[in-house]
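Engineer: These notes open a run of structures that come right after.
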Structure 1
Amino acid sequence: MKWSGYKDLTEITEHNDAELDSLKRRIFFAGLVILFFAAIIVGRLWFLQIHKGDEYRNRAENNRVRMREVAAPRGSIKDKMGREMVTNRPSFNVVLVREDSSNVDELLKKLATALDLDISDLWERLRDASNKPKHIPVRLMEDVDWETLAYVENHNQEFPGIRIETIPSRVYHYGNLAAHVIGYLGEISKKELAARDTEIYTGGDLIGKMGLERLREADLRGEKGSSFSEVNARGFEQQILKNVEPLPGNDIQLTLDAELQKVAEDLMTAGDKAGAVVAMEVKTGRMLVLASTPVLPIDQFVGGISHKNWDALLDNPKNPLINKVVQAMYPPGSVYKMVTAMAGLVADVIDKDTVLYCPGHFYFGKRRYHCWKRGGHGAVNLKRAISESCDVYFYQVGLRVGIDRLAEMAHKFGLGHKSGIEMEHEKSGLIPTKEWKKKKYKKKWQEGETLSVAIGQGFNLVTPIQVCLMTATIANGGKQYLPQLIEKVTDPDGKVLSRFEPVVLDELKGEKRFLPLIRTGMEEVIQGRRGTARKVRIKGLTIGGKTGTAQVVRLKQYKHLKEEDIPYKYRDHAWFTCYAPADDPEIAVTVLVEHGLHGGSSAGPVARAILESYFGERLQLAAEAEAKTKKEE
């Protein structure tokens, strides 16, 4: 029994050792497996928390914290006296953050009803933004009223992803005044966004589309701010965490006088006149008036112009979309006669005493060229030729000078090339030469064509600003200034960043000795007994000027009709250009009325009103002093 038990114990022991070894092996391999998976877990934790920690931390933070850009207030635009022409006001827009809305279709149906909009318009805006990241707000409705704003805010739980965006919107204190100069804003296009710095601009931003709003975009735009807020799982804002205030844009003060500009535009608009009015300081180049009519309706462009309004502007025969100050070209008519006179004096083919006879026509070759005064002016000298605008006198002077010397003098007065003013799409105009015609038409210049050019017809084309620059050059003694319309630029703290400085582009040298003769004739235009602009006279102010009638087209069938019976588009353009006071000129004014027929009666009164406004206080003081003197006598 004893040995038997011992034997059994030995067998059991041997059996346990084998199982123990097996168990040890199993434990070892299990440990390896555990270590393997632990290593995977630890490695994955290292990858997620350390290697990718910043990325996932940012993702988690972005799910909790929402960053919104805050638009910067654009800089103000003021006139020369500091009167605010364009400033800002808060505008409230309804926007959609698509990543915060799980059912956009249902959302838009509710929103269309609440906003009283066509759902197709909302979908169109979403489709336009389809290539933008979903966290960027899509603007669904701009500049909503207070009632709509309150409804959306009070029912925000019904509109997941919908927010109210507050941005500065432009306020035009003078309505559409100087619209072609100031311009307007619009939402940045895909093409514009591709060409701009993406660190500054994003989709949906407003950007200058025309005028100074576009040309001075860098000055006016400012720097965006940002707002960080905590949101819940449905995207609803819980609290504001941090705000970075935007930096407003720089303010721009113009050289324009808002009151003078208003006088010009009101007179042109009241008479339903299409054309341009330009006024400038003759001794500095400061532009005081830059008016183009019909006036551009800026208010229609705010928030995007409708197809209907855009088509109406395109179809308007008076072309309100064209800035006629620099973009429209016209024959200069008789205002060009100062060029012809100056060229004749410089070329020594006439002097102040040269007398030429005007019977009312002039024969050249087999053709008869008429004077505007069919009965003729008789014996005419330079002074009378300018004051009464005798065509026959200038026909003969032009022939003696020749086309190329006429062109040379025209260029010296600033005609035929861009003025350099800070305005868009400026045209150069056209001053013909023999070489130009040969290159353009492959034909030789005909001397008969010189006669037309000498009185401002033929191939001649100028812009209103060029004629004003010519007038200022005559008035100031021969200096041609760069026309400028920015007085100064200041930052939000009032620091002046840039200031107006007069720039002389060119100057008449020896030729300027003849300018007093030209000015004497121009003064006689208004002050003389037979001057063509006697209606422009202002008591107490001596003015020098010149009228002009630019023929649009020669049509025999309208030759015997009364002027008012001629179709509008075939009527002559009317010019009037002047400076004052004659003894010490300060201001030059040029008016062009499209199809206005006569400069003295159509364009002249506009210039007269501007001069009366500009010199108003001085004229009143002079009148009071005169009345006091008479009373004392």
Structure 2
Amino acid sequence: MTVSTPLLDTVKLPADLRALPEGSLRQVADELRAETIDAVSVTGGHLGAGLGVVELTVALHYVFDTPKDIVIWDVGHQCYPHKILTGRRDRIRTLRQGGGLSGFTKRAESEYDPFGAAHAATSISAALGFCAARDREGRDNHVIAVIGDGSMSAGMAYEAMNNAASSTKRLIVVLNDNDMSIAPPVGAMSNYLARRFSGHTYRNIRNAARKVAEALPKPMHDAAKKAEEFARGMMQGGTLFEELGFYYIGIVDGHDLDVLVPILRNASLIDHKPVLVHVRTQKGKGYEPAENAADKYHGVAKFNVVTGEQQKAKAGPPNYQTVFGESLVREAEKDDRIVAITAAMPSGTGLDIFGARFPDRMYDVGIAEQHAVTFAAGLAADGMKPFAAIYSTFLQRGYDQVVHDVAIQKLPVRFALDRAGLVGADGPTHAGSFDIGYLGALPGFVVMGAADEIELARMVATCAAIDDAPSAVRYPRGEALGLEMPPFDEIGPIEIGKGRILREGTKVALLSFGSRYGDAAKAADRLAAQGFSTTLADARFAKPLDEDLIRRLAREHEVLITIEEGAMGGFGAFVLQFMAKDGLLDRGVKIRTLTLPDVFQDQASPAAMIAEAGLDADGIVKAALEALGVGDAGVKGVRA
């Protein structure tokens, strides 16, 4: 019996896919889905979104001449099948690993990734840029942006669409509708109408009717145009997109290749205005455990392909997100003015805990960080106590609002900066590297960093108590230190701008801000074991600084080392600036500022990334010994 070669094995690049007969695409899609499931079972990562676009991925690379034709995947969670089809199948099991493939599209990785994307709603703007460059140079390639319906909650997508109609006539936006149910599917009739409305005959009739209408007096012309749009919108939806200047096609079954391929071909022939193809897909499609999961296996750990059971982490301390959520609930039980805001990340930030306890005080605004910040400002201006829990990397998208709507008005919005610092497998796009600097630069802001879970609970209480200024508490991804939490009624606010000394010494002072405290404590132990008396201090605040603490450390020690899991220009820079202004640098203390390196670090395990940055215990000890003039021999001795 002859065993046929799987078709996917013959597809090294999209050109190989385009050489296959159209009738074989279903088999390719089935094999691509199986390969995606198997690969993610080994690496972990984002599964559900990719499974939902398998057929769409096949159809796009079959219809369009990639990479000449530009395909931009919004966010990048959807891109694993795309990577398999574009020459990276042999490396797909290195996804999100050190030295491996990125979990998102990445320009440096492949010519088939024309634009890097890991934050939502960038695809249409970027695609419009590609269109403008193409039009200026007289090229004829297509540009396609694939955007999920969740990303359509972000204002940037509409800003780009509003600009598109006046900027180019040849842009295709594929709206992947899988969760928000922008419009209900209507089965075979919907597919039939979409094919008819995108087809040659209908377009010719419509163009002829438009020319007739243009010859009519303006009132009659406008009425005819509106009547046509209304009639088509009544049958298929999309009036909003038509008003933005797009030719709307939809709703299309995103898992039916016999429908997708001809519709995409039809869309490629429409050249008098930009096109929006509304595709309905099912997140997690084709893998029963994902289809049945509440989150459709959006993000998974390694798992058993047969059972779908995910690899469970060993029992350990609660993660910081849980500590934050529980602490906020306790504060809210005392004060009914406390409300919580998330930008589409309730479980990721721990606010699902708050939402379960206070559903009427919980607001999920979707992927709209700018709106989230100003919404919180409005709540604060009217006497509420808003906590906006947003990943550090995502708050960057709302920075103008933080400055203009919060800081300048001195409104007491409380920011909970989740994922502050490095984030391992998600890589540089999701690292919370810059918040210390970008918030610390703002007059009147209170910026805190939690050294452990007890400190995080106290800082949540501190934020709740601050009524006259904006504040932020940053905390890392992952498990806390495992400290025993005191009774809640013993957890109170911290005095603003006051750090703490945990261990007294005379030679070296380690001043840690935030999540590197655990490694700083280990470093202090090692230095003491080598005979270097070491003080260990927790700054707690990057702004306002504990100036008395810094003076004491600078005056009483030979070496002062600041430690932070943030970019240059943050806590260490603030300390240096104060010391220069206060004349402390003239006293001869040797100061070193340990920060993240001045590069965007590629994904790896969190421990490997911290070690690479020199922020683990070994890196801290090395910096201290070098400042003391001990040299490499002493460092090696400590590491041994």
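Engineer: Work out the source of 3.7 here, i.e. which of 1, 2 gives that when distance in nm of label points 7 Å out along Cα→Cβ at positions 364 and 492 is computed.
Structural biologist: Clearly, the read-out refers to 2.
Engineer: Work out the source of 2.8 here, i.e. which of 1, 2 gives that when distance in nm of label points 7 Å out along Cα→Cβ at positions 84 and 164 is computed.
Structural biologist: 2
Engineer: Of the structures labelled 1, 2, which one yields 52 when percent of Cα pairs over 37 Å apart is computed from its coordinates?
Structural biologist: Going through each structure in turn, the value belongs to 1.
Engineer: With mean count of other Cβ atoms within 10 Å over residues 92-99 computed per structure, which member of 1, 2 shows the largest figure?
Structural biologist: Comparing 1, 2 by mean count of other Cβ atoms within 10 Å over residues 92-99, the maximum is at 1.
Engineer: Given a value of 7.3 for distance in nm of label points 7 Å out along Cα→Cβ at positions 44 and 500, point me to the structure among 1, 2 it was derived from.
Structural biologist: 1
Engineer: So distance in nm of label points 7 Å out along Cα→Cβ at positions 244 and 588, computed for just one structure, reads 6.7; which one of 1, 2 is that?
Structural biologist: 2
Engineer: I would also like to ask the following. Comparing distance in nm of label points 7 Å out along Cα→Cβ at positions 124 and 444 across structures 1, 2, which is largest?
Structural biologist: Evaluating distance in nm of label points 7 Å out along Cα→Cβ at positions 124 and 444 on every structure, the highest lands on 1.
Engineer: Right, something else. Can you tell which of 1, 2 yields 0.00 when FRET efficiency 1/(1 + (r/R0)^6) of positions 140 and 316 (r between Cβ atoms, R0 = 30 Å, to 0.05) is derived from it?
Structural biologist: 2
Engineer: As an exercise: Rg and Dmax of the Cα atoms in Å, for residues 156-467 alone, calculated from one structure in 1, 2, equals 24.5, 75. Which structure is it?
Structural biologist: 2
A short reminder: the numbers here are calculations on the coordinates, not readings from a lab. The structure displayed is predicted, hence computed values, not measured ones. Cβ atoms are built from the backbone, for glycine too; each structure is taken alone.
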